Structure 1
Amino acid sequence: MMEHYKKFYEVGSNRYYTITADNEEYIASESFLNVGKKRLFRKQKYLVTGFKLLKFSAPIAQLFNTLNNLEPSKKQRYDADELVIYNHIDNKELKENIKQAYLQVINDATNELLQKQDELLYQGRNELAESYNKYLEDLKHIDPMDGIDLETPEHTGCMLIKTMLREGLEHLYTERVNAFTKNVYLYEQDEFGNLTIYKVITIKNVVKTIDTFIYDKKLVECLLKTIYEEGR
């Protein structure tokens with residue numbers, strides 16, 4: 001099954017891949033341990049100790065883009081290349097960029113339909129061109145953020161999420177899975193540009209599991225480059 005995964009980064013005992021499944025892009029994190037003795041001309045055997053998937057959604061993509069574009073702070077505490085201090089992400093600005101990204105999807109679809117409609121009118125295919133009016137009208141009623149909530153759950157009844165927010169974690173977005181289940185995405189960024197994402201799965205506002213994903217700035221840079229190259 002690993003032939004469907006494309007490795008883009010490896011550090012220490014962790015490997016990172018991209019994979020497309022169900023028309024969605026995912027980031028896979030694999031943790032492993034080398035087992036047995038390393039022998040000359042023989043491939044080192046390893047044992048997978050953990051494997052996690054994170055959906056590369058529009059909010060996650062915007063978060064990574066923002067992290068990737070962060071500038072080093074004007075004041076540096078350490079005289080070492082590997083200890084560069086970065087500015088922190090402005091969560092309010094980030095969420096505004098996420099909203100604009102979702103709206104842009106509708107705008108792009110509308111412009112594409114209008115362009116096709118103009119081409120048909122130019123060809124004299126007026127009846128077919130008029131049929132595009134229905135699609136254009138339907139687009140006006142589509143909510144591109146259906147199932148996505150960017151509002152910080154400050155008034156949630158879930159004490160664990162309240163505590164995480166109180167301790168300084170930032171809310172990225174909440175994804176509605178069904179009437180009872182939600183995925184709440186929180187994150188924190190340290191001064192070195194390392195990002196920790198928490199996927200909190202709740203059922204009826206009760207936390208069932210928390211998945212943690214840790215990415216450094218170099219990893220994010222490699223990921224975005226890989227995604228860009230695959231999309232060309």
Structure 2
Amino acid sequence: MDADGWFWEVRRTSVNDGAAPAYRRGYLETVWPRLESAGARPLALFNGLIGAPVTAFLSVTGYPSFESYLAVQATAAPRDPALAALIHDESVRLMADCGERPRATLDPADRRAVYGVRSFVLPPESWDEFVHDSAAGVWPRIESQGACILGMFKDVGATTPTDALLLTGYNGPAHWEATRGLEYARPDSISADEWARAVELSRARAGLVLRSSVTLMSAHWPA
């Protein structure tokens with residue numbers, strides 16, 4: 001488990017009309033380095049592309065313990081007034097990673113321009129099977145097409161049903177569209193048996209999901 005024991009803050013921030021470029025720049029230049037200096041691990045900053053407005057931002061940040069998270073929050077206010085003035089509203093979820101992704105480090109070569117931010121709703125007793133079917137079936141299949149899984153998370157609190165969040169990177173909307181379905185040709189890098197197993201697990205995972213939805217978002221990292 002690459003990031004075992006980490007807590008992940010998933011923060012949704014809505015900024016004022018016209019403020020998206022200034023917020024993105026301010027977050028990457030001031031908030032991101034402040035988080036890193038405190039021992040946190042920012043994964044990426046996203047904002048809406050398809051299914052959400054450009055003023056809708058999502059940030060995902062890991063903390064090595066709940067105590068470290070509380071310590072950072074205690075020093076987060078007052079936020080830079082210039083950045084705070086851009087924000088319309090915010091909400092936060094505390095989540096745990098699935099144990100398979102995110103990896104301990106993110107190779108810049110694994111970054112993608114666009115991410116599918118997908119919510120899955122499933123019975124809580126199906127979580128372990130859902131993770132297995134994802135890691136052993138769905139992810140190898142779509143990563144063989146050039147996609148890259150950034151992370152998968154679920155809420156820290158126990159709920160019925162369970163809501164999971166998956167971040168998958170693509171080169172663009174057309175690339176995302178090309179990975180839909182199970183009927184495309186097997187790539188040479190995967191054996192026929194491995195491909196058949198991946199398709200089998202992909203279908204099994206689909207049977208666990210009560211409902212799902214996806215938003216495509218642009219991804220940003222510091223220069």
### Message
By the measure mean projected area of the Cα convex hull in nm², tell me the structure among 1, 2 with the highest figure.
### Response
1
### Given -7000 for helix-only ellipticity at 222 nm (-39500 (n - 2.57) for each DSSP H run of 4 or more, over all residues; to 500), calculated: source structure among 1, 2
2
## Note on the structure
When relative contact order in percent (Cα under 8 Å, 6 or more apart) is calculated for structures 1, 2, the one with the largest value is 2
#### Entry: Structure responsible for 2.0, with distance in nm of label points 7 Å out along Cα→Cβ at positions 12 and 172 calculated and labels 1, 2 on offer
1
### Message
Please compute Rg/Rh (Cα atoms, Kirkwood Rh), for residues 68-131 alone for structures 1, 2 and give me the label with the greatest value.
### Response
1
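Laboratory data are not the source of any read-out in this text; all were calculated from the coordinates shown. Computed from a predicted structure; not experimentally measured. Cβ atoms are built from the backbone, for glycine too; each structure is taken alone.
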